[in-house]
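Have a look at these structures, which come just after this line.
What follows draws every value from the coordinates through simple rules; no lab data is involved. Because the structure is a prediction, the values reported are computed rather than measured. Cβ atoms are built from the backbone, for glycine too; each structure is taken alone.
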Structure I
Amino acid sequence: MSVIFESHKDEAINEMENSRKAALEAIGSKCAGYASMLAPVDTGRLKNSMEWSVVSDDTVCIGTNVEYAAYQEMGTSKIPPHPFLRPAVENHMDEYKEIAKAILSSSN
């Protein structure tokens, strides 16, 4: 009688990486949606410009390429701040953790 052991380490690692990326994508999409809802609206350009991208194994970047976005978020000497990015992240951390937990646990 012989026993053959097969390693599925590479498949397991690949599945974990795919699940982690899926979690980051879901969180990025949800956060960009919240930022869009919170963005101040004049023409709608800023509101409609929210983007997100998974930039590393554990980081998703949410933002916009609209040149005046930072002035809206932080304010200037002439306009008060109208934060939309920071609250989109900070006010929903528990939800993002639940998204990650749900996606990562469903891959088991």
Structure II
Amino acid sequence: MYNYVFIIRRFLFVFTAFYWYELVSIQIGFFVLTTEFYCMYLIHARPFTSKSATLQEIFNELTIFFVSYHMICITDFVRDAGTKFGVGYSLIFTVGVNIFVGISNVLFGAVR
């Protein structure tokens, strides 16, 4: 079931980007909703056999969820350039934490 949900989510993302290219607010809103539902699916269904893979995937999706909220603040919804600047640093920090956790998991897995 996980593969189907994954493919449907990707298809919906491409669909919104292709057909609603002028409606950025709808694209971002739809992306936030699909990411939220996908996170709920991962937490409820736990589609992976190992606990560490499930936790890593949940962490990655929650990071994508936070990044999608950053996208709202980077668009024209927020007019203040200083706020956008601060959101940009927050976005860089969020992605940096995700990269650090991912690399740490790979290194700890290699050492084990």
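Quick one: distance in nm of label points 7 Å out along Cα→Cβ at positions 13 and 29 came out at 2.1 when computed from one of I, II, so which one is it? Working shown, then result.
Values: I: 2.8; II: 2.1.
It was calculated from structure II.
Mean count of other Cβ atoms within 10 Å over residues 21-28 was computed and gave 19.2; which structure, I, II, did it come from?
That value comes from structure I.
Given a value of 28, 21, 10 for semi-axes √(5λ) of the Cα gyration tensor in Å, calculated from one of I, II, which structure does it belong to?
The structure behind it is II.
Quick one: relative contact order in percent (Cα under 8 Å, 6 or more apart) came out at 30 when computed from one of I, II, so which one is it?
On the way: I: 30; II: 20.
That value comes from structure I.
Suppose distance in nm of label points 7 Å out along Cα→Cβ at positions 45 and 69 works out to 2.5; of I, II, which structure was it derived from? All intermediate terms of the calculation are to be shown ahead of the outcome.
Numbers: I: 1.4; II: 2.5.
Here the read-out was taken from II.
Can you tell which of I, II yields -16500 when helix-only ellipticity at 222 nm (-39500 (n - 2.57) for each DSSP H run of 4 or more, over all residues; to 500) is derived from it? Before the final figure, lay out each step's value.
Numbers: I: -16500; II: -30000.
Among I, II, the structure yielding -16500 for helix-only ellipticity at 222 nm (-39500 (n - 2.57) for each DSSP H run of 4 or more, over all residues; to 500) is I.
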